[in-house]
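A.B. asks: Following are the structures in question.
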Structure P
Amino acid sequence: MKPQNLLVVGAGLSGAVIAHELAVAGHQVTVADARNHIGGNCHTERCAETGVMVHVYGPHIFHTDDEEIWAYANRFTRFRPYRHRVQTTTQGRVYSMPINLHTINQFFGAAMRPDEARAFVATRADRSISEPQSFEEQALHLIGPEIYEAFFKGYTQKQWGCHPRELPASVLRRLPLRYSYDDLYFAQRFQGMPEEGYSAMVAAMLDHPRITLQLGCKITRTEAKGFDHVFNSGPIDGWFDHALGRLGYRTLDFRRFTHQGDYQGCAVMNYGDAEVPWTRITEHKHFAPWEEHAGSVLYEERARDCGPEDIPYYPIRLVNEKRMLADYVELAEAERGVTFVGRLGTYRYLDMDVSIREALDTARLFQICGSGRMPAFAQHPLG
């Protein structure tokens, strides 16, 4: 293919992978990001006071079963072993999450074997709910009121800003419930943390002579016209100046504080009680267990609806949002020379490994199609 002059909007994982792959393929790539740093929401930096590597926009744990993506990520950084564990405080006691056999036995003051615990939970479940319509009904149908109210009700209400009975049952796609003493949060084969943080990994991806990086640069739809093709990893509704309205997101507010010593003894402590206003506290030095720090950096997280000036984190994707998204998809598919990628470009929640996989596949598709036949979406938002 004849070398193209390409624009990538966004210097997060999706944009960095696409930029790297197409620069290696011989194209000239400009990467523009409205923020003054690379890495998007997985940006990391060291705290000058404590030396702790901080996940500036909240913790990101790399986990995948995709062997190619694991090998790809390891080309740009050294991953150190890390196994994620989460604790939750509810009703004045601390339990391990996801809910496992130890959680069940501790919560009910029992010493049940796996088969006994499975049968016991089945007796608590509300089988009169034959076709659950809401998150609450789905939870009651599967686990009953005690576990639901202690571990899911308050946390979900804080996370989504509404009562769980207002959320569809599909939000609770699968119940994290284990009848073993396995307390690892993720089950994928490959798990780890980049030794020098995610921003160093992204910097390595962008370190190519055919890549030009522009930070603190917000690119408009009009300004993108001079390129042969654009890959937009920014919000799809923002590309069209919110002409049809703003897609709904939840955002996070962080209260950052430091502590001398070990504040909570774990990386993540969830808070299940509705009256506790924060959803969790993260202690960032525990995300790098190979390091030792006397001081500690912590984030107290609170979720709320995303405003125009806020950072979007979680797409809501309920009925009204999906209807608006369908209208934006129609506009996007009428565009020429633009492909929408990543979490914001496709209005989907994506784990990091999926973001890399989709970006890699998008770059490969461009090498086959070229700008003239490249679709608006390599991964369709409504698929």
Structure Q
Amino acid sequence: MGKYLMVGAGLSGAVIGRHLAEAGHEVTVVDSRSHVGGNCHTERDPDTGVMVHVYGPHIFHTDDEEVWEYVNAYERFLPYRNRVKATTGGAVYSLPVNLHTINQFFGKTLRPDEARDFIVNEQADTSIDDPQTFEEQAMRFVGRDLYEAFFKGYTMKQWGCHPSELPASILKRLPVRFNYDDNYFFHRFQGMPEHGYTAMVERILDHPAIDVRLQTVFSRNQAGAYDHVFYSGPLDGWFDYELGRLGYRTLDFERFTCDGDYQGCAVMNYGEVGVPYTRITEHKHFAPWENHAGSVCYREFSRACDPGDIPYYPIRQVAEKALLQDYVALAEGAEGVSFVGRLGTYRYLDMDVTIREALDTARGFLGHVQAGTRPPAFFVAPL
């Protein structure tokens, strides 16, 4: 029987820990926070009864049937479709950009084939053959008018730089639809946990071989007491930032409450630079099966992450990738530790991908244990 430590009680630590516990090993999970679940932590607001996504909304969507069955084994997921709205230029539109958005924005009544021809032949900048930046990708995709209304200002606020400084790959994730489908995601399985994500993670960690220690700050000298450590904290933090800090964006939340319904939807984006926040989220709409007289809303502000802040989005521009390469080299020389999850691999990961990688990591690790071989520092390469 092995003795293993999970640093972090988020999805990565919980899923890996549960898998190893079920295989007969002894697992300790530590987290510096007072709750499990990491950034997908949810809790009931005591005044309104609304289930609040404390660190910003988390919407579960996946095409991975095993992952969908996994989460539903620990918490019932109820139907939820993410239908985002955007306020720009004094009007409210539907996102992602779809046929309704196009017709409303340009004051037209185009059919799907007409809208496609209109965007491709009259709006898109076809002189851009090989888009390299976010701005070029948007101009090539939808043209200047839609880019400036829905993408430019939002992106400048979210990333703290001009879209011409960001890679085109960021925008490749944003669909444009020539029908009236306003479901933000394409995935087969979409939903929200009936009693919140924290309840789900608590159940994953509810095993006699798992010892959970909250409000416990990990230090590297504790690693020697375990056969192996799975570290889901910041990669550079394991090495005490000796090469410098990897860049992240963080979020500040301005919480407010109201009676009734504040905005009529879960997510309202604000695309104009003159509005300092990127969006307002109204949390009772994330659980449409519930009814609440009051409402809890968050205004979201994005900024550069300072020491002591919660890191949300890895920047991964040229300078960060160069520093990441140096940290990966250090990590691969480290003994007795594997780096997992969003922070451990310095990658933006959706929840379903995090769970998939955690399952694969746990299975791969047990294979190394059985074979008597050394587990890798990364089961999924950060670069």
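A.B. asks: Identify which of structures P, Q gives the largest calculated value of distance in nm of label points 7 Å out along Cα→Cβ at positions 199 and 255.
C.D. replies: Greatest value across P, Q: structure P.
A.B. asks: Now a separate question. Tell me which of P, Q gives 2.7 when you compute distance in nm of label points 7 Å out along Cα→Cβ at positions 55 and 295.
C.D. replies: Going through each structure in turn, the value belongs to Q.
Each value in this text was obtained by applying a stated rule to the coordinates, not by laboratory testing. The shown structure was predicted, so the numbers you read here are calculated from the model rather than taken from an experiment. Cβ atoms are built from the backbone, for glycine too; each structure is taken alone.
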